[in-house]
Each structure stands twice: as structure tokens, then as C-alpha cells.
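Trainee: Listed below are the structures to be examined.
Laboratory data are not the source of any read-out in this text; all were calculated from the coordinates shown. Since the structure is predicted, the reported quantities are computational estimates derived from the model, not experimental observations. Cβ atoms are built from the backbone, for glycine too; each structure is taken alone.
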Structure I
């Protein structure tokens, strides 16, 4: 049936009614703290009604992001929705709120494999969030905090991703002029020092260089526990690559650190772990052997004294080497003192020592010219 003539039909309905209705529903879910419902509804809004001309408002993204952030991303379960929100905001060129973005990255990380927490979150979503924030940051403005970098670096190191960790440390120091905490350097170095791969061992040397570039002084970092851990990692690697000078230099730096009383910094470094103690012992032994080869009795004696000061136990072979070089140099008083120290050190087994070393002791006595 034809419409009556003279009557015009006008559609006065709101063309954005469905969009606005669903958007308001999302905001209500956020106020109620229902992050799962809010993220599902926002996904519907994006697929059904959002267009390039009418995208989801920035305020809606921020509201859902804050809802996800509650209780540390709800135990990292909301890490993936938070990542998608940040990536979409970056794509739409919306300004990402610095506080919320940094909290999302930090709260995505846990202590499980891959940096996860109860199987959720992890390093991958954290890195994706960092990339979204960096790509959307205003020119010349650094919106990612140093603490956020540090949490990601430590998680990468613990997960064995050492190269990526070093790249972030370098970015902090070189690109953004941050000064990472000593614990960050120590975390990366301690993992690298345990590796048997040469490239990863050398990462410790890079970390030491970056720590110096960040403004830390080797002669003072031993005052902090993290600094001593960093120096210990350096000593372990120095022994592995047979860089005796570096190992002794790091121990000397630890010895100069203040605030370690009643102990010495180098003593604490040497006793920090079985690996560090072994490395320190081998470094001193090899250095003494080299000094003996060069007939440098003064250096050999000094290194022997440092071993005892650092609570390292010289082997019988080390005592013999130092005693022999002093005898050959006709330093009777020093040789006698070393012999007495050797005897007192091994007082419990003195007779077995002399029985095993009788011919050696006679040779020493012949070579010493008493004054």
C-alpha cells in the first residue's frame, strides 16, 4: 500500500547509539572492577562499531587499562589484555600514560621460567609493552622509568637471555643516561660468569665497562654487597680467560672499599662463593708461579701474603715455590720467616709435610746463606 501523499519519514535515531551504548557499558564494567568483562566488551566494540573515523576513545582505553592494573595485573593474568591495549593506543597514536604503562611492564614479570608468574605474563609481553611505549613516546621524552628497565633486565638475565639484557643495560647507560643500580649489573654478570660459553663469559667484561661508564668506581663499589658480587663475577671470568692482571686488580679494588669492617672487601669477595674462592686461589697460584719464573721474589712474597690475608689457603707447592725463589735470591731472613709460617700453617700435619718434603728442605737449607 502506498504511503499517504504529503508525509515524509525522517530517521531521528542516533547513528552512534550502539557504539556509545557499548562504550558506556565498558566504563560501567571498569567501575565495577570486572576487567575480563571490560576487555571482552571493548573487543566487541572494536570489531563491530569502531571505524578509522570513529575509533574507541582514549579515555576508554585508559579506564580499561586501570581496571586491568588492579592487584598487580590480577596476578599477571591481565598481562595480555594490557599489552593489546598499549599496542592499540600506540597504533592510534594516543598518548600512553607513563605511570600505567610502567606499572604494566613491571607487574607482568615474575620469578618463574620466562619471567612468568603462575604461568601468566612474562618477558615477552613486557618487551612488547616497552616497544609500544617507546614507539609512541613524544620526541625527546623518556617515559619508561629506570626501575622498569631494571626489572626487565634482571628478568632477562635470570632467563638466560644475556645478550638482550646487555643491550638494555647499554641503552640505559648510553642512550638514556640512566645510572642502573649495582644489583642490575651484578644480576647480569653473575649469570654470565656461570656460563661455559666464551661469548657469554666476556659479557662480564662488558658489564664491568658499562658500570664504569655509568659512573661507578671500582675502588668503591666493594662497599655494597651487589658491588662485591659484581667484582666476584669479574674475578671468576678473569681466571677462566687467564687474565691474571684483571683478577688481581679487581681484588685490589675490593680491598680498597670502605665500610666492610671488621672484614676486608677482598676477603668478602674471595669467600662469596665456592666458584669465587676457587678462582681467587688459582689466580694467586698462577701469579706466584709467573713471579717465580721471573725470579721476582718480592712479588711472589707479596702475593703469598695477600693469599693469607684473603683467607685463601696456599698449597704446599705454592709454599715451596716462594721459599725456593727467596732461597735462590739469598734472602735468608725472608726464607726463614716463610718456612716458619708454612710450618705454623700446617702444624697439624707438620711431620708428614717434612717427611714428604725432606729432600726439598735440605736443598733449601743448603741454598740459604745465613747472615
Structure II
């Protein structure tokens, strides 16, 4: 694709404020105002009543993990009325400031969302708040989990354990509450009671964390299911549960018979981790030539995670792809590079036409700026 086709291509843009026409700096310290702009973009995305953009911004702030995000995230969970604000609770849990626990505790009883049937009377939101409180301040009482874990299994708690299964299995069982939640989660991910693709893909990620033979059998079953997302997630996690040789054989067989590019990309990523050079070539070819933008974005993400060898020249063209998925995936991949061009590219895309690209650009710019300052 001609980079000039995208409105944020360098050929279509004036010099970024603080830069000369040839890209040289004009200001002594341009990072402070650009960091302020990035934070304004992320914090501003928390305010609109958008059940997709706001939680995505919360997720990115949680990944950054710094204290400056705490107050905007607290304001978000206090004022937003959508159940997707669970992303805000989890972001604060990741940041890890115990002082947030007191402000989050009221949401366990009064979640501030519409208590509809789909969300099981907001039980999942209450549980997300209760988990954040317990992780941040383990000594605070958590009657929500004490009550739910002592009673007969409830649909609400089971749903929470499924949705949070990779998170819950990644937490150390340092308390009776966390041990109980991990035990319930293990029961759920093996139960086959939640059969929606989104739930099963989450379960596949959790199964991979267990590393057991039983999990390997469950993941092999998932490789046969109708959803490409479930098959892809199963392929991605299978190698964690079987020996390298067995994983290589199973994944090669799956790759050969799989008909969708998405699941093949996931399988190829797992094979690359096992040292398969043919899978590496396939991923790079998909990155260059995939017609489906979602597949291309997945390939960019997978290559960056598995190979770690993408350079600026390989990634740069994808910053001007027509698809916001591809541009966002490329921005995320830039964070691991040391190239001097990467922060400038992220700064430029903070003005992208798509709001999802703008928040990813803001987060990537902040992450790279912080890394440069170390």
C-alpha cells in the first residue's frame, strides 16, 4: 500500500509541533507537552459513554501501571454506568495502590450499573470490584466472596470465574478467598458449561496456565470446535501442557488441516516458540500479504510476541494501513523497539482519525517515553 493513502502518512502531514520540517527538534524538552497530550487522550476516552472505547482506554492505562492513572480510573468507575467498567477495576488492581481499596469497596454492594439479566444482576461487576479490593488490601473483609464461595455454586460467580479465569489462575493463592476462587475456576474451565466462543477462548488461556495433561486433552478437543477463535486460542496454549515434541506434532497436524488464516496464525505463533522456521516464514508472509485486516493485525501481534525481531522498516508501512486494527497492532509492536523513529510515529498517530488508534498511540508513546528516560 502507498503510505500516502493514509491521512497520517508523513507526506500528508505538517511537521509535528516542536519539530522542524526535516524532523529536527525545536524545543529543548518536547516530551513533557507530548506526554501531557497523551494522558489527555487516554483520560478523555474514559469519559464518553462508549462501552468499547472507555474500557479499552482503562486497559491501556492499567498496562502502563503508573500512579498518574489512578484518579482518572477512579472517576471512571464512579461515573460510568456500563458493566464494561470492570476494566477499570482490573486496571486499578494492576496498578496496585492499596489506597484505592477504600474507594472501590462501596461498588461491591452498589455497583452503579443497570442490573439486567444478562449481567446476572450486576453480579460480575460486584465480583470484579470485590476482587480488586481483596488484591489491593487483603486484610479488608470480603463478605461477597465469603458468602458466594460458601453457598451452592451460583451462575453469577461461575460466570465471573469464567470471564476472569486467566486472571484468577495467575494470582497466588495467598488467602482462603483466592484459593477458593482458583478452585472454583478450575472446576468451571473443565466443566464445558460455558460454550460461547468468547468464554471458551478465555478458558483456553486459563487451561494453558495449568500445564496439566487434563488441560492438554481439553485443548485438543477445542481444536475441533467450530469457532476459529476457540481453535486459535487452543493452539496458542497447547504447547504449555505437553512436551515440545508432542506439541510440535499436534500443532503441525492442526496447521495443515486448519482452513482459517486466523487460527493458522495462532498455531504458527506456537510453533515459532518451539523453534519452527517454516512457521516463522508463514507468519512474515501473512504479515505482508493478508487480505483480512483482522488477520494481519493478529499476525503483527503474534510476530512481535514470538519472534521479537521485527524492525522499524518492517513495521513502518503498517502504520498507514487503512484498517485501524492494523495501525493499533503496529503501534503496540513499536513499544518493544529501540528505534528513534518509534516515539515520533506514535506521537504523530495521536492525531489519527480513529479514536481507538489515538488511545493506543497515546499509550505507546507514554510507554516508550518512560523506557527512554530510564
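Trainee: As an exercise: helix-only ellipticity at 222 nm (-39500 (n - 2.57) for each DSSP H run of 4 or more, over all residues; to 500), calculated from one structure in I, II, equals -19000. Which structure is it?
Mentor: Answer for the origin of the read-out: II.
Trainee: Taking 55 as the value of percent of Cα pairs over 27 Å apart derived from one of the structures shown (I, II), identify that structure.
Mentor: II
Trainee: Given 12, 40, 29, 14, 5, 0 as the derived value for P(r) over Cα pairs in 10 Å bins from 0, in percent, for residues 143-286 alone, which of the supplied structures I, II does it correspond to?
Mentor: Derived from II, not from the others.
Trainee: When distance in nm of label points 7 Å out along Cα→Cβ at positions 175 and 327 is calculated for each of the structures I, II, which structure yields the highest value?
Mentor: Comparing I, II by distance in nm of label points 7 Å out along Cα→Cβ at positions 175 and 327, the maximum is at I.
Trainee: So relative contact order in percent (Cα under 8 Å, 6 or more apart), computed for just one structure, reads 7; which one of I, II is that?
Mentor: Derived from I, not from the others.
Trainee: Given a value of 20.2 for mean count of other Cβ atoms within 10 Å over residues 183-190, calculated from one of I, II, which structure does it belong to?
Mentor: II
Trainee: Which structure, out of I, II, was distance in nm of label points 7 Å out along Cα→Cβ at positions 223 and 295 derived from, given a value of 2.1?
Mentor: II
Trainee: By the measure distance in nm of label points 7 Å out along Cα→Cβ at positions 255 and 271, tell me the structure among I, II with the highest figure.
Mentor: I
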